[in-house]
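What follows is a group of structures, each given as structure tokens.
Every read-out reported here was derived from the displayed coordinates using simple, explicitly stated rules and does not represent laboratory data. Bear in mind that the values here come from a model prediction, so they are computed numbers and not experimental data.
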Structure P
Amino acid sequence: MEDTILLIEDEKNLLSVIKLNLEMDGYAVTAFDNGETAWQKFRGSQYSLIILDVMLPGMDGFELCRNIRKVDKHTPILFLTARGDAEDRIRGLKLGADDYLPKPFHLEELLLRVKGLLKRSSHAELAHGDDVFSFGGNRINFLSYEILTADGIKHQVSKREIELLRLLIDHKNEVVPRDTILEKVWGYETAPSTRTVDNYIVSFRKYFEEDPKNPKHFHSIRGVGYKFTE
């Protein structure tokens, strides 16, 4: 199935160049140069990836990203903007963006990032609209922040626990580096120690593992990161 990309960029020449190059790589591209128009057209549609500028007429990219994430928490979003300072990058990531590429950029880098985001998305266990995940007799509801363990006990967990579970499960059988966890779950707003992340993994083992000391699902890879396996 052909990957579909929503592209929102107000520089018309750049919009045309990006659209052409994406289409040459085999993607189907829907393009807009106005944030409000893109938002109206987005609702009710599904895309494989969203490429989003920050400085847009009608509705800026931050507001558009915020609105998209209210109704779609899974489609990858790549911010493409001249506003590449750390504050804007962190703000975009906190709003739910998956990557951030400041202008000026090389088209080859953009295409590689697009390919990488689509690859990670295609490997995700959770499809669009699927907010419940089950494994080993356990059940996780990502909307209600509730988990039901194999022994029939229900727990209410925190938003950060849910976000970390989502990240690890979306990349099952892959080692997720600690830096990726900091970016996606903590957003660099704080700098938790390795021990802090380890404590979350320990909690997951207590919830989900038959024998927490010999885990089958949640693994710590020393010096690298963490991994979920079914």
Structure Q
Amino acid sequence: MRAGGNQIIPRPAAVWVRPNNPFRSLDHSVLRSTEQLIARIESAAGNVLEVDVPQGAKASAVLVPIFDGEHGPEVVLTRRSQQLTNHKGEVSFPGGRIDANETAVDAALRESREEINLDTSKLRIVGQLGAISTYVSSSHIVPVVAHLHNMPEFDISNAEVERVFSVPLIDLVRDDTYAEEHWGTAPNTYQLHFFHLDDETIWGATGKMLHQLINIALLKH
């Protein structure tokens, strides 16, 4: 299938699509082993430099929950409500604004409890990925990776979320799933990462986070 979802993608007139999948020739075995994946994320997270929140940006954090599924490590994702002001209907990780006196980890765990009723007592924080900035919502987002002890029970507990689901990471490197696009004309071009599932399309900040995660898993460091 791999038709993707019905998300509205605001593509400009000038779009270049990479003709080949850069993940095709790489060894995918780490994406079939939760233990190996977590070890690589831990190693990479130790080298991530903390970046100050840019002036005018909103400090945010998301949780990247990973659990050992039938086909190896899977990530938990949500689809945002169509009623929201920004990023409506888009696929994202559970998360939101960092409140005063909160760390990125505190915020990611709190938002996960509020949005999908995740039992945060049954996970271990693995580390943080490189922060992502968004243009539309002016957010500076810190991805916090967590290893869930068991497959979670999916439960929407917040009106901001329409759906919660999981995806095996090995599926995201398929030729019919991953696509790299470059928007605009030189010198003002932007690289975006798309993951076209059977019923959802992941892109934007979440696409960048997943691309970063897959690179950590597949590339030698």
Structure R
Amino acid sequence: MFPGVSGPEMMERNQWEASLRMSKTVMGVAENPMRLRMEEAARMTGLKQIVNVVTDRDGRIAGCFAGDPVQAHRRGAELSRGIHAARLPRRADIVLADAHPADRDFWQSAKGMYAGTMAVRPGGTLICVAPNPEGVASNHPMLMELGYRPHAELIGMVNRGEVKDIVGAAILADIAQIIDRADCIMASPGISRQETERLGMRWAATPQQALEMAFERQGRLASLAVLRHGGHILPLVEGE
């Protein structure tokens, strides 16, 4: 189906295509578009068996699934959903999410934002709290070179061949979709105000300051949801 496309190129294309969709169409959906493309590639290469483990938030193994690449994955995904799902009655005006355990740099801690966007209402405020001791993304400098760009602009740049780091562009596209629908604040000692604003978010020195900024924008009676372990959690809103 992909003549002339190498393995790495296919992986980049898969990640880019997945970034064109909001997190809610991928996170927690076992048969999401990116996964189906991965399974198609696996069949083409003759993959016969996988061994996957599901861990809880403390890193303990909760289940091990081996066998057919599709069937074993689906069973593992079912267990993972049961462990990591957090049910909310409605979307909140303000969502504060950490990114633990994926918080080494912004490249990882963006996972907290992906989870948060599934819980915040359109126009609400999303606060991402993470240490990010290694900064933004030393292995993908283009994140800071380009900074925030509207989602449509990033798509155009990639389609015109103006971006060499397609995987980095995918992360910027993911973040752009979130920023375009919510007020985003970053509270991170590892990322400066200049870097935060370059990425399209408001900067806060501490989580408390971020909350004060959020309530100032959303009103003192705004609803608040706190998502711990944002690198693992799966927010599910009733009725969605």
Say we calculate relative contact order in percent (Cα under 8 Å, 6 or more apart) for every structure; which of P, Q, R gives the highest result? Q
When semi-axes √(5λ) of the Cα gyration tensor in Å, for residues 54-173 alone is calculated, the result is 29, 21, 16; to which of the structures P, Q, R does this value belong? R
